[in-house]
Every structure is written in C-alpha cells, then in structure tokens.
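Every read-out reported here was derived from the displayed coordinates using simple, explicitly stated rules and does not represent laboratory data. Model, not experiment: these values are computed from the prediction. Cβ atoms are built from the backbone, for glycine too; each structure is taken alone.
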Structure 1
C-alpha cells in the first residue's frame with residue numbers, strides 16, 4: 001500500500017464511492033471522462049478498474065459457490081457446512097461469516113482509497129498493476 005502523489009479530494013471521494021457501489025460510480029465516471037475527453041489520473045483509474053474487477057470476481061465466485069452448494073447439499077454430513085457459513089451471527093450485526101468478510105474487504109478498500117493510498121489485495125492488485133502499466 002503506497003501513497004500516490006497527492007490525489008485531489010474529488011478523486012479520493014470517487015475512488016471510495018466506486019468500491020461502495022460495486023464499481024458503478026467508477027463506470028459512470030469512465031463514461032463521463034470518455035464523452036468529455038478528460039484524462040483520468042492513474043490513482044483513480046487504478047481504483048476504478050480494481051473495483052470493477054472485484055465486482056465481476058465476486059459475481060463469478062458467488063455463482064460458483066451456488067453450484068458447489070447444490071453439489072454439497074446432496075452429501076449427508078457435509079451438507080451442513082454451507083449452512084454454517086451463511087448462518088447469521090448476532091455479535092457481528094447478524095451478518096454471516098461470508099458477508100462479514102466481504103464487508104470488511106470493501107470497507108478496507110474504500111477507507112484506504114479515501115486516504116489516498118493504492119490499496120493492495122494479493123493477486124487482484126497485481127493484475128490491475130500489470131494492466132494499468134503501474135508496475
């Protein structure tokens with residue numbers, strides 16, 4: 001996690017909002033920038049692409065998880081594992097373990113981007129760094 005060269009406050013706000021909206025704000029900002037032919041800073045581009053990539057990755061993992069759940073549900077002893085992973089836990093605001101983990105990751109990304117840092121998630125950030133030429 002390294003700090004960028006003093007991103008503007010609007011860039012920090014947009015980068016945090018793009019994580020909180022699963023890439024929606026960032027995608028709209030990309031369209032606006034393309035229409036107005038404005039340059040997007042590397043800091044903002046990094047966070048927009050990372051949030052969109054994470055949203056797509058989360059969607060694909062949830063579909064794969066549903067498929068695995070259907071398969072595991074047929075096995076007598078193992079069929080309780082998906083139930084316990086998605087069981088609401090009262091002391092973490094009735095979130096399940098999976099929901100709590102994804103919420104913490106999103107909050108980490110939003111807070112660090114709002115602070116002006118290039119937030120890092122293994123493998124995902126490496127792919128984004130390679131594709132944006134930041135490496």
Structure 2
C-alpha cells in the first residue's frame with residue numbers, strides 16, 4: 001500500500017534513471033502533476049501523459065537521463081524567502097545546481113522561481 005505518493009514518484013524516477021530506462025510510470029495526483037510540469041520546464045524530464053487505469057490514474061514519463069538524484073523532503077519545512085540558500089546548501093550538491101520544489105500560495109514551483117516572485121513556502125522535494 002502506498003502512503004506517500006510523492007516519495008514513491010521520486011524513488012521510481014531515480015531507480016529508472018539509474019538503470020537507464022527511457023520511460024517510467026508513476027502514480028498520479030495533482031501535486032505530482034505540478035512537480036512534473038516544473039521538472040519538464042527545467043529540462044529534467046521529457047513529455048509526460050496521464051493514463052486512466054480506472055483507479056487513481058498514472059503518469060507515463062519520458063526520461064532524458066539528466067537526473068542524478070532526487071528525493072522528498074520530510075518533514076515539510078516552512079521556508080521564508082531569505083533562507084532558501086541554507087536549504088540549498090543542505091539538499092543540493094552546490095549552490096546554483098539543482099532545484100528545490102516549493103509549495104507557494106501561487107502553486108508548486110522551483111525555489112528560484114519562488115525567489116523571483118518574492119514568495120516563501122513549504123519544501124516538498126529536490127532534484128539535481
């Protein structure tokens with residue numbers, strides 16, 4: 001039984017990238033859809049499509065081989081605008097490399113986009 005769909009999605013992506021597969025299937029939710037859109041905009045994945053399986057649905061994702069590591073951040077910390085640099089140092093290998101996913105009042109976006117819009121939020125995950 002799956003309890004954390006976001007963690008499952010990151011694990012499936014990481015495992016399939018490590019093996020070298022060209023595509024994978026992950027469980028669907030609205031949060032996962034928004035994170036996949038952000039990953040696609042940043043160039044980590046290719047196209048993805050929703051597959052209705054009669055249950056919750058799934059996303060089929062085209063992998064580009066650009067993900068080194070990704071994961072969920074638990075517990076989900078609230079982050080003010082000025083402390084993104086501290087979390088970047090903690091979860092990413094170098095400042096300016098990779099992305100943190102943040103849930104803001106304007107939706108889910110990367111920490112760089114959130115900083116441009118002068119928004120804080122709640123950390124969800126990371127990728128590099």
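Please state which of the structures 1, 2 yields 13, 46, 33, 8, 0 when P(r) over Cα pairs in 10 Å bins from 0, in percent is computed from it. Walk me through the numbers on the way to the answer.
Details: 1: 12, 35, 28, 16, 8, 1; 2: 13, 46, 33, 8, 0.
Structure 2 accounts for this read-out.
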In terms of FRET efficiency 1/(1 + (r/R0)^6) of positions 34 and 114 (r between Cβ atoms, R0 = 30 Å, to 0.05), which of structures 1, 2 is highest? 2
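If relative contact order in percent (Cα under 8 Å, 6 or more apart) comes out at 24 when worked out from the coordinates, which of 1, 2 was used?
On the way: 1: 37; 2: 24.
Answer for the origin of the read-out: 2.
From which structure (1, 2) was FRET efficiency 1/(1 + (r/R0)^6) of positions 58 and 90 (r between Cβ atoms, R0 = 35 Å, to 0.05) calculated, if the value obtained is 0.65?
On the way: 1: 0.90; 2: 0.65.
Computed on structure 2.
Given a computed value of -21500 for helix-only ellipticity at 222 nm (-39500 (n - 2.57) for each DSSP H run of 4 or more, over all residues; to 500), which structure among 1, 2 does it belong to?
On the way: 1: -21500; 2: -9500.
Answer by label: 1.
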